[in-house]
Structure I
Amino acid sequence: MIIVIKPNTPRDQIDAVIKEVEKLGYDPRPIFGTNQTIIAAIGDERTHHTLISLTAGFPQIEQVMPVQKRYKLVSHESRTQPTVIDVDGIKVGGGSFAMMAGPCSVESEEQLLTTARSVKAAGATILRGGAYKPRTSPYEFQGLGKEGLRLLQLAKKETGLKIITEVLSEFDVEHVAAAADILQIGARNTQNFRLLIECAKTGKPILLKRGLSERVEEWLLAAEYILSHGNPNVMLCERGIRTFETYTRNTLDLSAVAIAKKESHLPVIVDPSQGCGRADLVQVLCRGAVAMGADGLLIEVHPNPAEALSDGQQQVDFNGFNELVKSLQPYLEIAARKA
């Protein structure tokens, strides 16, 4: 069940509802928004009439709704309006389009700063860059770790770009959260539930990538873990799934963007670089993502992709990114997205 509290209700009145929900045998999971709070009451919905009766005794309750879907807080049934996430002044969702760009891996100060300056000049507002890199082979470049985080903070200080970077382990959450504005949970960790919970506790915006072979429902349920632990600031990210096709690295599932937008109120971001693994296809896939209703893009950009320490084949260079951003403007206007 979802209990919707009236806007601007004082905290003591919200707490009174929470205590009553507990007395009725439910596990209350409140999510406190800027103006409004909702409470997910976890329990046997066959007895939902006991919760519906709360509206008579608690005037601060606006509505009580049974939710049959497994992803209760993520579902449109719990929130009819799209969620808009505020990343330290940068809006994502609800018509606000986010351009996130930067190198696959942070390699050096010069590489990161030149990239940050270039992507900002082209129109990006959020800088991506991997300080910690999950690699299939233990012999491949694993990232600079804490030094990479320091360089990301340096780039933020110089350019003003917000930072998104991946966190690999619950043991790294604290120091990654200290450096990043958005915590990225990668495809390999989407169902690492302990990591999801620890990231949720930071209260920071979280970009949750879809797993390599994950069904949409599983992806939405992973987001449910974060919301159910008190953090509503989740962006879903479609980044391609593993199929039988070998022409591309992954198969970018644009239908999943439409489904996620239909099923959920959360913003949906598309990563076309990982989605296909080929720089020459990134631009056209970006257009498709905008057309399908995506709320932002996560694009890999490198000053010299041929010399990249990771995934050079899917990173566009500075000129390529400039052209890409310009080519998207008509599509953003048609889709009523404001970058």
Structure II
Amino acid sequence: MTPGQFLAQIKRGAPAATLLLGPEAYERRRIKKALLATVLETAVTQHDLAELTLAEVLDDARALSLFAAERVIWVNNAEAALPKGKSAADEGDGEGEPPASGDAAALGAYLKDPTPGVTLVFEAIRFDFEGEDKRKQDRVRKFYSGIRDVVELQKYSVQDARAETESLARKAGFQLAPDALDLLVEALGADIARISVEIEKLALYAGNRAIGVDDISALVPDARATTIFALVNALGRRDRARALGVLDTLTREGEYLPLALAFLSTQFRTALVAREAGLKSSQQIQSHFQRMGVPMWGSRAEQVYQTVTKFSKPQLERAIGLIYQADKGLRDARPDDRIVMEQFITQLVG
């Protein structure tokens, strides 16, 4: 079940028990806010399975309240209830399912006859849906298999995060310039939970004007590193004076210059692919890379297109060679990273 489907279900009535599975904090907060809005503040209880047993939580769920007909019991660290030790990993049904335990049996018994008006929410956020985490998450899912309503809190894709950020800014009542929108999403790694907090701050700062790139760089934590993108753009336009000025800013702010070089490497390699593919516009570049499974926004495609138009294929190949030399120089014993980067910029656009 998706968060949106569960939010729609809450409007019709909350289920007796729900398992929230996955690390996405933004949707988890929305669900919690929607559930808590259905009951009085005094009818909300928080438990932590790192401190209590599942049996104790179920005892609380069975207890009738004298003050509220409806209650929400929010249970953190649902993973802590799983059996531990060798038996948890190696025993069971031979298909990775944890063995039956007293707690799991107690939960199953409770769900057959749940207390009217009580909503149990188990929060299992420790494991993701991919890699080694997936196997661990599957164990959590099987342990709580008696719960029918399982909400998967998947991380937002870059495209979905961008759309949600645009929606949040619109609801907050201010305009976010397209390049600033892209910058905000990229600077915060498409983490919509962090983005939503920054949107609230930006709304207080914006007033009646639009928010631009400079505002994001100045106000959003981690966004200062996006000064690196200004260096990428300057070199893409073959603007040596601007590139050296940005390098000075990066040095004064204590940025890690090998990171800037890594961004440059991506920029020029992407531009070389675009030129070899014969792409003639930013729209073609965006479509081409998206078909290859590489997420790319319009502003990013425009950056690549600028680089393609300013550098011929031999110049792009030479740029990649210069990046390799600069990277090697940054790894060697040297007097200063800045000197290496200044030499690289001068050779590239001299």
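No lab work stands behind these numbers, since they all come straight from the coordinates. Please read all numbers here as calculations on a predicted model, not as lab measurements. Cβ atoms are built from the backbone, for glycine too; each structure is taken alone.
Structures I, II were compared on FRET efficiency 1/(1 + (r/R0)^6) of positions 122 and 250 (r between Cβ atoms, R0 = 25 Å, to 0.05), and the highest value belongs to I. Which one of I, II has helix-only ellipticity at 222 nm (-39500 (n - 2.57) for each DSSP H run of 4 or more, over all residues; to 500), as calculated from the coordinates, equal to -10500? Going label by label, the one that fits is I.
Identify which of structures I, II gives the largest calculated value of percent of Cα pairs over 29 Å apart.
Evaluating percent of Cα pairs over 29 Å apart on every structure, the highest lands on II.
Here the criterion is Cα Rg over 2.2 N^0.38 Å, for residues 2-145 alone, and among I, II the highest value is seen for I.
For the read-out mean projected area of the Cα convex hull in nm², for residues 106-161 alone, a value of 3.9 was computed from one structure; give its label from I, II. Clearly, the read-out refers to I.
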